[in-house]
Structure P
Amino acid sequence: MSKVHEYKLVVTWTGNKGTGTSNYRAYDRNHTITTDGKADILGSSDPSFRGDKTRHNPEELLVAAVSSCHMLSFLHMCARAGVIVTDYEDGATGFMEETADGGGHFTKVILHPKVTVREESMKDKLDALHHQASELCFIANSCNFPIYHEPVGIVQEKAK
C-alpha cells in the first residue's frame, strides 16, 4: 500500500521595482519561499539570468535536494547495517545545459560524499550502502538525469 505525502509552501515574488514586468530589465528575480514554522528562504535566479548572487537560486536548491536526500537515505541505511557514521560532508555539483530556445535542463549531478566511520571494517560496506541509498532516495527517483556518486570513506582517528 502506497502512502502519499503532501508538501506545501508559498513562493512570493518580491522583485517588482514599480513597473512590474514591463520589460526584461525592469524587474528583479527576487522571491521568498515560505513554509509554516520554518525560516524563510530568500531566492532569486542565477546571476547569469539577472539574479541576486546573495540569494539561493532554484538550480542550487535542486542540487541541495539531491545531496541532502541521498545523505539522509544513506545515514538510514548505515544505521540499519550497523555502520556508525561520525561525520558526513558532500561537495555536490550539478550541471545544467541551456538550450537554444532559452530553456534548459540538468544533465547530471555528481555527489562527492566524504564519510567518516568509527571502524575500518565499516569502511568496506560504504559503497554498497551508497548504492542502496540511491535506490531509495525520493528526490533521485524523481529526477530524469543521472546522479553519480564519488564517495570517499575515512576511518575516525582514535583518541590518544
Structure Q
Amino acid sequence: MNGVSHLIGGISAAVVLGVHSSSQLAMVAVSALLPDIDRPNSLLGRFIPVVPSLLEKIPGKRTVTHSLIMGLGLWLLLKGISPELAIAFMIGYISHLILDLFTGYIAFLWPIPWKVGVPLFGIPPVFVETAAVALWGVWILLDGYTYFLNLF
C-alpha cells in the first residue's frame, strides 16, 4: 500500500475509535507511515537518510518494521512518556499492519521468518488501495469532513 492509503486508514481508524486531539492524530499519522520506513521511497523513508536503505537490504522489506515486536517495543517506550500518545501510536501502527495484510505478506511474528497475508480472492493490491481511497472519499462526501472541522 502507498503512504496516502495508510494515512487514510490510520486517521479513519482513529476517528472511529474516538481519537480527538490534534497531538494524538499527529501520532496516528506518523505511526501509520512508520512501518514503511524499510523502504527508501516511502513517505517517511524519503526524509530519513541511510536507515531505510539498510532496513530494506539487511532484514528485508516488511519484516522487522512490520512486526509485533517493534510495535510493542515502541508502544512500551511511548507508554512511559505519554499513555495517550501510546494509544494513538498503536492505532496507526496496527492499522498499517492490517492494511498491508490485504496487499501482500508481512513478517508479523518476526524474527520468525514466516510471512502472513490475506489475499482477497486474487484481487490485485492496486484495486484494494483504490477501493480504500474511494470509501474514504464517500465518507468525506457524507459529511465526515465536519469531524475534522470541529477539532480546532
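Bear in mind that the values in this text are calculations on the coordinates, not laboratory data. Values in this document were obtained by computation on a predicted structure and should not be read as measured data. Cβ atoms are built from the backbone, for glycine too; each structure is taken alone.
Observations on the model:
- With FRET efficiency 1/(1 + (r/R0)^6) of positions 40 and 104 (r between Cβ atoms, R0 = 30 Å, to 0.05) derived as 0.95, matching label from P, Q: Q
- Mean projected area of the Cα convex hull in nm² - structure with the largest value, from P, Q: P
- Structures P, Q were shown, and relative contact order in percent (Cα under 8 Å, 6 or more apart) at 17 was computed from P.
- With FRET efficiency 1/(1 + (r/R0)^6) of positions 72 and 136 (r between Cβ atoms, R0 = 30 Å, to 0.05) derived as 0.60, matching label from P, Q: Q
- Computing helix-only ellipticity at 222 nm (-39500 (n - 2.57) for each DSSP H run of 4 or more, over all residues; to 500) across structures P, Q gives -17500 for structure Q.
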